[in-house]
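Listed below are the structures to be examined.
Rule-based calculations on the coordinates, nothing more; no lab input. Computed from a predicted structure; not experimentally measured. Cβ atoms are built from the backbone, for glycine too; each structure is taken alone.
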Structure 1
């Protein structure tokens, strides 16, 4: 949401208000990986392929990392503006260690119209359905930043075995204000009505699957206070965990072994219980 903050700083003194828009949530298009790039990412243990998933109008752009004998499949929803190749390079070693496949959705492929929240929610559901069709084992969901909203939305599905969130927020308006630092005291933060589905607290109340929420004291984009509000809204009897890392930046969760160790407690399990605990 860097574009939103730049705009916010330029208008806050003159208007006293900033409205987060759909453009802020989906700021950049992402080009498809070339066959050469896919080949470079693939190893003897992990094969990377570009797949298209059918939808009512057109297709959904996605990438699959496939092992020879995986235990299950992670569906991954990343942050806005993340490039596909660097994300795959970061997560593939962790996938190998956990013995899990991956299905990653590209929000906005190059040459396509800008998506909106509702169309992305629908696409996310279709990606999960595809994962269930092709996975040899349970399907779980991981979400980071923007993707954490779509992941916690998926946590209300009975066919998802577990969910792990890195840096989940309350609302886009709250995130914009939090990222403004000192200046947050001098303006009102609002958001377009089209973003109303991105409400971490409301979504948390619907969760039925085991869930881990990971935040960090070093995350200035989505601070721990916001993730803690989402955690507090989860149903009391749910198997859940809130983990606060120290010094990990907003972009550093997926590189953190601590994040994946915590996530492994709920990812693609066969119904095993996770004790409810706080930091």
Structure 2
């Protein structure tokens, strides 16, 4: 168990312009794919400007949207390894984590971060909780801290990580295994069996998991049957769920196909096994240009 976090916080706190790495090595293909999904589901958006990967199949750059999981393509040899940044990150218990970069390789993942005062105790604890929850079922993962000038050989990080894992048993909760958006199949009572009702809105309910403190927005009544993880429950009254509903329907269709939408002038890729894109299949969830996620 960690008695004091001060020494660990100090190695994150001085920004020298470098981007240290936390490498997760010796992963299976499924662990790489699930790891990317975990990071995405615990963030609010991609911070990279115009993110892309290089397609080995098409021999060109392919854009990455928040709904995609291109780690699958890297694992299957269809895309080159790539780097992307996620922001709005929260640990399973709701601790805020600064922006993280993520390298995707066929057999590993690697986080990079910018040091600075934003790495306070909540952020560092949240990072440890985040990585512990992400890797709790990884069988042979090796975690290594590199290129931090305040932790030359990674031993400070290693000692704290070992102490953390000895003192903290990662909560085995269904929330950690679920996507950011799930369908509860109108079985609200079953889905929320371990949840506490926090707040109500028209056709919506906000619940908190009693096991891991994850917040969920639950469709209620005739609206739909979706459950959406809420990263910032304090602003739930203005939470814009349209992007997450759209994310669910893209996943429901199995992602995107290779052809372009059949609507005249639309350059978006079609949903799999359809002739149109998500914007034309589900126009009620399309965000107006310049709108923000609540």
FRET efficiency 1/(1 + (r/R0)^6) of positions 68 and 236 (r between Cβ atoms, R0 = 41 Å, to 0.05) gets 0.50 when computed on, of labels 1, 2, structure 1
Taking 1.04 as the value of Cα Rg over 2.2 N^0.38 Å derived from one of the structures shown (1, 2), identify that structure.
-> 2
Top of 1, 2 by mean count of other Cβ atoms within 10 Å over residues 76-83, largest first | 1
Consider the structures 1, 2: one of them gives -7000 for helix-only ellipticity at 222 nm (-39500 (n - 2.57) for each DSSP H run of 4 or more, over all residues; to 500) as calculated from the coordinates. Say which.
-> 2
With FRET efficiency 1/(1 + (r/R0)^6) of positions 164 and 268 (r between Cβ atoms, R0 = 30 Å, to 0.05) computed per structure, which member of 1, 2 shows the largest figure?
-> 1
